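Q: Down below are the structures I want you to see.
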Structure P
Amino acid sequence: MNYKISYDTWDKKEIRSINNVIKSGNYSMGENVKKFERAFSKKIGVKYSVMTNSGSSANLIGVASQFFLSKNNLKRGDEVLVPALGWSTTYSPLGQYGLRLKIIDISLDDLNIDFEKLKKAISKKTKMICVVNLLGIPCNLAGIRELCDINNIILYEDNCESLGASLNNNNKTGTYGDFSTHSFFFSHHISTIEGGMVSTNNFEVYNILKCLRAHGWTRDLDVDSKISKKFSKDFESSYKFLLPGYNVRPNEINAAIGLEQIKKLDNMIKIRRKNLAIFQKYFLNDDRFIIPKTIHKSSSFAFPIILKENNKNERNTIFKRLKENKIEHRLIAGGNFTLHPHTKFYDFKIYKSLKNADKAHKNGFCVGNSSINLSKEIKFLYDILK
């Protein structure tokens with residue numbers, strides 16, 4: 001048996017959508033991108049979405065957008081609170097834009113930022129909070145949104161691993177941030193080969209994102225955009241550069257695939273949740289492991305497992321057994337941010353301690369979930385780890 005981290009979710013419809021784009025001869029960002037952005041916004045319940053070429057690019061222009069707001073904008077040196085556990089490019093734009101990171105430990109209950117520690121870590125210098133809905137598991141988004149509103153703090157919601165998840169009030173993840181980011185990489189809940197999205201309910205942020213996505217120019221902006229008062233659709237305005245932008249545009253093939261994948265999302269999440277229930281049946285009450293609880297409605301990106309005892313040899317023995325039995329495995333997300341060499345390029349400090357993130361990094365790993373029935377693979381995994 002070959003238990004993979006991820007599996008293909010395409011069928012003839014995605015292949016047909018690719019062929020239709022090829023037949024059209026229109027490959028660069030166009031109508032399919034606009035249609036997918038609208039369909040995605042409607043699906044998760046936000047006003048605006050801007051597609052990019054990856055989730056990492058979505059993080060980049062999302063963070064960048066907050067520096068160009070007409071009011072309450074970020075500045076270099078501002079403090080941002082971040083979880084210790086996440087992916088590298090959750091943090092990269094924060095460092096690249098000169099923000100000072102305060103690293104907060106996670107809770108082992110859900111592997112997300114510890115809400116009680118987060119509350120205590122807020123200071124007068126805090127201008128933004130970054131949260132990551134890790135591995136399909138929602139943070140305490142309602143509580144964090146309230147903290148941000150009370151303290152006039154920007155909320156950056158990295159939802160790249162949790163599309164389709166929701167809180168118990170049925171509000172979806174990816175709808176709580178001042179901007180929220182999503183990824184459509186092969187192993188994620190939907191796949192457009194490569195691709196990402198930034199979502200927001202703020203019209204100004206929406207137009208800043210569109211500007212930053214495509215060179216910083218005015219061409220894609222709405223006529224009533226707040227970021228260019230004298231904007232018009234004449235020739236000269238199409239080549240006016242307002243902001244120091246990038247080229248992180250998607251193409252029409254990415255978007256055409258996305259239009260087919262988004263139709264399947266509900267059913268794919270349903271299957272992932274069935275797999276999660278099977279995984280929890282075997283592992284949740286096993287005294288050897290720490291398994292995150294289902295506090296909200298997870299979209300179950302992967303199955304994280306943490307050894308209770310600090311025994312490096314035991315984890316290495318497990319890794320050897322998994323490899324011998326062709327069970328793919330990896331770190332939980334990118335592990336503890338502070339345990340990687342890249343930290344020398346960041347201005348950061350640790351809030352108190354990161355003992356839980358250390359445990360997840362040194363004692364933890366995860367195996368894959370997907371939108372196919374994995375009951376045999378999960379039982380095989382359990383038998384291997386007995």
Structure Q
Amino acid sequence: MAEDGTASGELRETDAFAPVIALTETQGREALGYTTARDPVPAPTNAQRAADIATLQQGIEYCASLGITSMHNMDGNLYQCELLQQIHQASGLNCRIEVPFHYKNDKQLSDLEEAEHMRRTWSSDHLWCNRVKLFMDGVLDSGTAFVLDGYPDDPASTGDPLFSAEEFNEIASQCDRRGFQIAVHAIGDAAVRRTLDGYQAARKSNGNRDSRHRIEHIEIIDEADIKRFAELGVIASMQPLHALGTGSYPMEPTRSKIGDAKLAHAFAWNTLRDAGTNLCFASDWPVSPVDPLLSIKAAMTREKLHPSHPDQRQSLHQAVHGYTAGGAYAEFSESRKGALKKGNLADIVMLDGNIETTNPDAIDAMKVTTTICDGVITYQT
């Protein structure tokens with residue numbers, strides 16, 4: 001705060017944003033699953049609830065217009081699930097939606113009873129809850145991603161982990177014991193390692209099972225941890241539009257925050273896949289646009305930042321796989337989703353051209369003409 005009372009700094013993380021978001025017309029209800037992971041207090045009025053439902057419906061219809069038939073939400077609370085259920089009962093959901101229990105660092109292990117309640121209450125093909133989401137760190141640009149060896153421009157700083165190793169090991173073990181899938185936001189290489197260590201601790205505590213725990217983002221990774229994804233059966237959920245070299249965002253300050261020594265293992269899609277890792281692709285909306293075609297183009301056209309770096313570009317089939325079969329595998333639905341074959345769910349997208357003969361640079365200009373979810377046309381031009 002400046003001497004005259006005006007703002008003079010930056011709001012860098014969620015807990016700083018929340019008081020400002022609470023001053024908006026909606027009082028931040030649309031973001032509570034992310035900012036506090038709690039329900040609105042006081043309870044919304046009937047008019048506010050109706051407005052929130054209208055907002056959700058508009059967003060879901062927009063996703064359907066982009067060819068999306070299933071989505072893995074990365075925040076959630078009971079209120080959000082109740083609104084989605086109300087939409088589904090009234091008119092049907094245009095997309096299948098998984099909502100997680102968001103385990104923030106101010107929660108206790110006893111709060112997992114709420115996750116159990118969510119799982120018992122919502123378990124349909126269109127709305128279900130069977131995942132616990134956590135944040136291990138922040139982001140590179142603000143210096144809040146948790147990194148090994150410090151930042152190039154501030155070697156004494158390693159960023160801010162939101163859970164100690166002991167805390168996360170216990171949380172992961174408890175979630176795994178209850179049969180939940182776990183998804184953790186981990187951008188820095190230290191955050192990725194701490195998350196993998198927690199998943200390994202859960203396996204040691206509970207025994208090996210097909211858990212398919214996930215790590216979201218993995219913007220930088222230490223070479224020693226690459227093989228651990230396949231060894232532990234961990235899914236790499238990555239966002240093509242985040243990667244340097246795609247032209248989606250400015251190079252700086254991200255490139256300088258990563259540093260030349262770590263750039264070779266930044267956004268390492270092919271490196272992880274070649275080591276046996278199962279990948280899925282995602283948008284990280286609202287940080288990046290939700291349109292899958294934008295991400296498919298970015299995945300196929302990414303440029304190397306140095307001639308010696310591995311080529312991380314994706315083929316068309318790899319990029320599309322990340323948004324179809326890869327996503328289906330990440331939610332244990334590969335036997336009925338993610339591919340066009342007899343017996344699978346009737347979730348189908350049609351484009352205005354042949355994506356296999358379209359120049360990769362022009363894929364983002366293609367348009368969805370028809371989206372079908374569960375055999376129902378949810379969007380058509």
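Read the figures in this text as sums done on the coordinates, not as results from a lab. The shown structure was predicted, so the numbers you read here are calculated from the model rather than taken from an experiment. Cβ atoms are built from the backbone, for glycine too; each structure is taken alone.
Q: Upon calculation of distance in nm of label points 7 Å out along Cα→Cβ at positions 143 and 343 from the atomic coordinates, which of the structures P, Q produces 5.6?
A: Working: P: 2.5; Q: 5.6.
The value was obtained from structure Q.
Q: Work out FRET efficiency 1/(1 + (r/R0)^6) of positions 31 and 103 (r between Cβ atoms, R0 = 30 Å, to 0.05) for each of structures P, Q, then name the structure with the largest result.
A: Of structures P, Q, the maximum of FRET efficiency 1/(1 + (r/R0)^6) of positions 31 and 103 (r between Cβ atoms, R0 = 30 Å, to 0.05) occurs in Q.
Q: Comparing distance in nm of label points 7 Å out along Cα→Cβ at positions 279 and 335 across P, Q, which structure shows the greatest value?
A: Working: P: 2.0; Q: 2.8.
Going through P, Q one by one, distance in nm of label points 7 Å out along Cα→Cβ at positions 279 and 335 peaks for structure Q.
Q: Kindly point out which one of P, Q the value 117 was derived from, the read-out being volume of the Cα convex hull per residue in Å³, for residues 39-262 alone.
A: The read-out was computed on structure P.
Q: Taking relative contact order in percent (Cα under 8 Å, 6 or more apart) as the criterion, which structure among P, Q has the greatest value?
A: Values: P: 24; Q: 12.
By relative contact order in percent (Cα under 8 Å, 6 or more apart), the leading structure of P, Q is P.
Q: Any idea which of P, Q comes out highest on Kirkwood radius over Cα pairs in Å, for residues 63-166 alone? Walk me through the numbers on the way to the answer.
A: Working: P: 13.8; Q: 16.0.
Looking at the calculated values, the largest one is Q.
Q: Tell me which of P, Q gives 137 when you compute volume of the Cα convex hull per residue in Å³.
A: Only structure P yields this read-out.
Q: One of P, Q was used to compute FRET efficiency 1/(1 + (r/R0)^6) of positions 55 and 191 (r between Cβ atoms, R0 = 35 Å, to 0.05), and the answer was 0.65. Which one was it?
A: Q
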